[in-house]
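These are the structures, in structure tokens.
Derivation of every value follows stated rules applied to the coordinates shown; laboratory data play no part. Bear in mind the structure is a predicted one, so any value in this text is a computation, not a measurement. Cβ atoms are built from the backbone, for glycine too; each structure is taken alone.
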Structure P
Amino acid sequence: MPGEYTRVAPCALAGHHCRVRILIVSTAFPRYQDDPTAKWLVETIRRLASEGYEFEVLTSAYRGGGNTEYAGIPVHRFRYFFARWENLTHEESAPDRMQRSLLYKGMAFSYVVFGTIAAWRLGRRGRFDIVHVHWPVPHAIFGWAARAGSASPLKIIAHFYSVELRWVRHSLRPLRGFLRRAITSADRVVAISNSTAAEVRSVAPVPVEVIPYAVDLPVPPLTALPRTQAPAYSILFVGRLAERKGVRYLIDAVADLPAALQPHLTVIGDGPERGALEAQSRARGAGDRVTFRGWVPPEALDAAYTAASVFVLPAVVDARGDTEGLGMVLLEAMAYRVPVISTPLGGVTDIVRHDSTGLLVPPNDASALAAAIMLLATNPAIADRLGTAGRDYALSHFSWAAVLGQWRALYAGVLERQR
């Protein structure tokens with residue numbers, strides 16, 4: 001009802017608990033306890049819901065269905081294909097699936113059709129105030145459908161992560177008009193990094209708000225003891241094993257490190273490149289220096305960060321022109337006071353400032369990675385300085401308090417226009 005919006009907006013602006021109903025549109029959402037899918041989004045929703053915001057999530061089904069609730073959040077999963085093949089999302093990114101199979105390319109069409117219908121139906125019966133669209137290519141259509149189905153005014157937020165922008169620029173150029181419309185039709189446009197915001201503005205000159213991920217402070221607080229006292233030098237990578245992560249360069253770097261360092265790389269994560277990376281480590285004679293653990297539960301991930309001497313994210317630009325939108329794992333490592341090494345691509349530069357909060361090396365350069373690892377391994381004072389400064393920077397710029405404040409302001413700002 002129009003009058004309801006007049007009532008909600010002042011409450012949101014005043015910062016009090018109030019009834020603001022938000023439909024989150026996302027490609028994927030956790031299917032079970034400890035599912036690593038979009039865990040940052042779950043935590044954001046959970047924290048804001050504790051303040052009185054009301055969320056529901058529209059996402060895709062997985063192999064015939066899926067959960068209808070997660071952590072107290074209502075989840076609406078739309079079916080879009082036969083159950084046996086209904087895995088365009090969740091296990092890996094939809095663009096990666098589509099790149100490998102004509103079946104998945106066709107499935108993307110049915111995904112859009114049935115997702116649009118589901119969004120329209122939710123718009124009709126949900127009486128939402130806001131539809132918050134993550135990954136607007138193709139989900140802007142879902143936002144438009146929800147607004148078309150709603151009997152009350154419905155504001156749209158378009159939230160970009162960079163991959164969809166580069167996907168259109170390099171692989172789906174006919175969708176450039178759609179992308180521009182997705183940007184200009186939104187009431188608010190959000191990007192996760194300054195790099196992504198610049199990409200959005202290159203398509204359409206609109207105001208873009210930058211809201212990054214948030215990072216948790218490990219408990220109990222970490223000590224300031226050096227991390228270089230263990231017999232083996234522990235190198236950690238966490239993330240999806242896809243081309244843009246650049247893990248193959250890290251494996252080459254670890255293989256080239258001197259035996260006296262006793263280097264050991266732990267790779268946490270899974271993805272389409274895992275088999276090739278395991279084969280590479282064996283071919284380089286580094287099989288005993290590299291352990292592939294797959295995805296691990298939270299307590300095991302916590303232990304891995306705590307034990308790490310250095311964290312490396314060797315991001316590259318992949319064949320589709322994609323790279324890191326931000327680099328959440330960098331923030332996680334920095335929160336544990338682990339010194340980090342990465343490359344100056346995408347949103348990484350919002351996090352890592354060379355020789356201040358970490359080290360940056362050229363992409364696609366195993367020798368530079370090895371040299372940076374050796375620098376930290378042989379200079380404990382530098383490693384400790386970067387680890388401490390990185391942790392301070394992560395917690396001051398990417399804390400939950402800071403990031404949730406930006407989300408509250410975003411919702412209040414978009415609702416203010418209803419008055």
Structure Q
Amino acid sequence: MDKLVIEGGMPLEGEVRISGAKNATLPLMASTLLAAGTHVIENAPRLRDIRTMRNLLGHMGASCEHNDVLVIDTSDIHTLEAPYDLVKTMRASVLVLGPMVARYRRARVSLPGGCAIGARPINLHLKGLEQMGVDIDLEHGYVIARAGRLKGACISFDLVTVTGTENLMMAATLAEGITVLKNAAREPEVVALAEYLCSMGARIEGAGTSEITIEGVKDLSPGRVSVIPDRIEAGTYLVAAGITGGHLKLTSCRPDHLEAVINKLHMAGLPIEAGEGTLEVQRTDRIRSVNVKTWPFPAFPTDMQAQFMALMALSDGVSLITEQIFENRFMHVLELKRLGADIELEGRSAVVRGVRKLSGAPVMATDLRASASLVLGGLAAHGITEISRIYHLDRGYEAMEKKLSAVGARIWREGNGA
């Protein structure tokens with residue numbers, strides 16, 4: 001099992017190209033089940049989660065090749081099952097449920113099981129599918145779904161759910177009649193999926209708002225799409241520049257997808273210049289303390305909470321970080337404290353008292369974004385930081401150590417023999 005070793009204290013200087021978004025690529029891959037034929041996905045990142053979804057689609061009979069572009073041929077789907085061995089490693093696997101039941105009228109999908117950062121149940125997905133005429137049974141840890149042609153329905157989500165919005169939007173494209181999704185997720189990844197579905201022949205209005213209307217069609221055709229830039233990766237590198245006192249220019253990014261993060265970084269004393277597909281940040285003064293509350297897009301994203309906490313650990317005051325999405329997304333706190341951070345938990349909030357410096361230490365990653373926060377802490381810390389269990393990091397950051405090395409970080413990957 002690999003680990004990352006970081007010799008901290010080096011300001012980052014240079015350019016970083018932002019990869020395609022994992023959270024946009026996965027639903028695009030699932031959507032290929034809606035139309036037989038060859039789908040081409042450009043700018044797909046090379047990540048563990050993308051490989052898992054390729055394996056899942058391959059298990060179902062699709063041909064998947066990822067060279068310069070990701071090519072998926074769904075002409076020969078013969079297995080309508082998402083087995084536990086694949087679903088347990090990535091909760092986004094549940095995104096195949098909506099497309100399968102819409103096109104093939106049946107599906108057998110393993111329940112995702114637990115998640116390190118808190119409960120993320122799929123009951124809202126199942127409730128919506130039932131409203132569209134799907135018979136749902138839970139047997140031996142699997143969702144068994146059966147239906148005729150789906151029927152349009154008015155579905156109101158009790159809570160904002162990104163994957164629920166995506167799953168039901170995909171299912172509704174082939175339903176009879178009109179489906180309205182209320183209290184829908186507004187994330188850029190939802191908009192990107194809707195745009196690709198429309199290019200395939202779907203009729204969707206309102207993506208990017210809290211109410212999405214889908215008029216079902218009889219069939220869809222495969223197409224070609226380019227994945228939007230990863231806004232969380234971009235936010236992470238903005239923090240990397242700030243926490244090291246560096247100067248970075250990010251290319252191939254979407255500043256309009258990061259307004260809440262940019263606003264908080266401005267408040268923290270990091271001037272950021274946005275250009276056409278670029279962001280440039282340079283830190284000249286000590287980091288200022290800023291309070292943050294996570295909330296669904298367009299507010300501050302939960303996926304940037306851990307990284308921002310690492311930044312606040314070196315601020316000039318006290319900040320309060322409140323996590324309002326997941327109930328257990330503070331597991332990075334104990335590891336940041338091993339680096340010298342002064343953080344105390346109070347329910348769903350963390351009180352961060354800024355310190356003058358962090359010190360390198362052995363730490364352990366607990367989830368994807370926690371991994372990123374430890375990398376950031378290690379980049380700023382004096383001495384050597386070793387991060388174990390970095391398979392979490394490989395789920396969502398493409399070639400992170402290579403990108404950081406190219407802008408001056410002393411970081412490398414080692415096998416520890418485990």
* Asked: For which of the structures P, Q does the calculation of FRET efficiency 1/(1 + (r/R0)^6) of positions 139 and 251 (r between Cβ atoms, R0 = 35 Å, to 0.05) return 0.50?
  -> P
* Structure fact -> The value 1.13 for Cα Rg over 2.2 N^0.38 Å, for residues 27-90 alone, derived from one of P, Q, belongs to structure P
* Structure fact -> Value 1.05 of Rg/Rh (Cα atoms, Kirkwood Rh), for residues 131-178 alone was derived from the coordinates of, among P, Q, structure P
* A value of 4.8 was derived for distance in nm of label points 7 Å out along Cα→Cβ at positions 107 and 379; which structure in P, Q was it taken from? -> P
* Asked: Looking at structures P, Q, which one was relative contact order in percent (Cα under 8 Å, 6 or more apart) calculated from, given that it came out as 15?
  -> P
* Structure fact -> Computing helix-only ellipticity at 222 nm (-39500 (n - 2.57) for each DSSP H run of 4 or more, over all residues; to 500) for each of P, Q, the value -13500 comes from structure P
